[in-house]
Structure P
């Protein structure tokens, strides 16, 4: 009998230890699934090329309830209606409760042959036939998952107009291999700079030269060195700001150092310039707000990092709803904003950009395509 008493006493002691109020064990459970906004349900979204940089739609949903305070993850899926998400596009996982798409991003998803392949189709009256879409949200916490209801809506895509052919020059030199472009002094790997149709003598583009002492020339073609232009200086690596085709030498950078340069060249005046740039995002939507006259060192700017593999600038940053822009070298001399002239490229000195909702974002600035400067803002 005494052994039974001891055994029961041990059980009681361990029960008390296991029920310590200061260290409770919380078990997650499925309580309530997220509810995706019904504003889109049954509606029609019309996409137009003229508004390609505007936000086309923002998917929002209510938080899921797993009966715990741990942050859950969400995955937005969008597919063709009636396909039961068999070939749906995932926007990745996020802890936010929204995903925004610009008009251009939405249109590119629709017409991408590897995603929806929803090319523009027309009826007998030449009207564009809307694409029938559906979307849902999947919430997850560990191995537990819950799905929202499915919403269905229509989207009218647009046919992107063919851009007018632009005259181009190419920058070839000793910097190509180290900077991620290809083989040094190889015309086929040269970096393109462009002029506009309206001004076909002024060429422009961003070129990364990783090493100090980089040298280069300008080519009217990326097939050979025929018709090449070099500096008018006395020795290779000179930077005089003027070019010629006879007795020319290799061009250099203004101070002989490497960097990420905005190169401008005029084939009529035979002049060229290089501006070394380092890019940042700034504005009321950023953590330190707009820079002012008391911020000569650019401490308000959120500095971006250049990746030679992707040839883009990027930053992960917490934003609030509001406006922002991109600027170089902690100054307003070179800044990029909205596409004010509707040519599909961000403009120097263009209007302020904006974000509708706060959160953690990854911002990418792509200046690798001459005169087709773009950016993206994606929730982390």
Structure Q
């Protein structure tokens, strides 16, 4: 495969198709490996094919253009694309576990993995509860995708010394996103922070590790490292990526409550039903009247909420000023990220692409 991609359209069709081609090729290569173990593995591989199709491809994009920021676009982009595309397998691995923990019914327009395999169990007349089988298979699919993300990276064809130098960043992102998930789950259960930390500070800590570093900062740093970039540029990617990743998540938080389900692909108000302790919710609880704060607390985490309940939650959040506060947080973090980008020394193409990716992270409706 040949470069270049258009830095003004850094996650456009041609880039996403190249990422898809790298992932598809890897999963095709796994077919004989799994067939040698047993035919029972093919449904798992086919599920991996389905769930790795589509998506924004932000993590591969930040990683690829981080590399370009360090050294320009490679003449042969295939090794770099394979390496950065491995981050998408890591991402889908997390999504499989997310959907199970969140009791989600769908993922990217098809039944979520635990629903898919539960239905397969029912069709086959399998022994035991179909729901348990579905959950077990979703966990195993997520685990397999995590393993495959490591294999895809190490077999990318990138020079071994650069792969080795990048290893600690990959270890960091895997640890951080998993620990961020732990924070999220324990926060929903009311078991995180206690009296030592405000709800808003806790929400921001979760965002930093579950999203900001995982979505933007670490992928961009990984790209810089793969291209042999400087330590200063790696630090600049963290200074840029941390606020931008927060802004990205804050936009998600707003869309999770106020977004159009036909556009987002996610049922309206699902974050309320799931009891997500987002920055938006934390702002609302702090700024609401005592009565409204109690009412919002009683709505959080109830899976039986109807449209009227969701409308009540929206009214409380809007009346508290939380929606406006989060919009201001997004703009402030976005400007901070752009300032960090402007101060860093990098290639012209890298700067154009990363600036456009930053815009796409915050100015979106899905």
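Any read-out appearing in this document is the output of simple, stated calculations on the displayed coordinates, not a laboratory observation. Values in this document were obtained by computation on a predicted structure and should not be read as measured data. Cβ atoms are built from the backbone, for glycine too; each structure is taken alone.
Structures P, Q were compared on mean projected area of the Cα convex hull in nm², and the highest value belongs to P. When mean count of other Cβ atoms within 10 Å over residues 64-71 is computed for each of P, Q, which one produces 28.8? That value comes from structure Q. Out of P, Q, which structure matches -23500 when helix-only ellipticity at 222 nm (-39500 (n - 2.57) for each DSSP H run of 4 or more, over all residues; to 500) is calculated? Answer by label: Q.
Using relative contact order in percent (Cα under 8 Å, 6 or more apart) as the calculated read-out, with 11 as its value, let me know the right label among P, Q. Label of the originating structure: P. If mean count of other Cβ atoms within 10 Å over residues 48-55 computes to 17.9, which of P, Q did it come from? Working through the options, I get structure Q.
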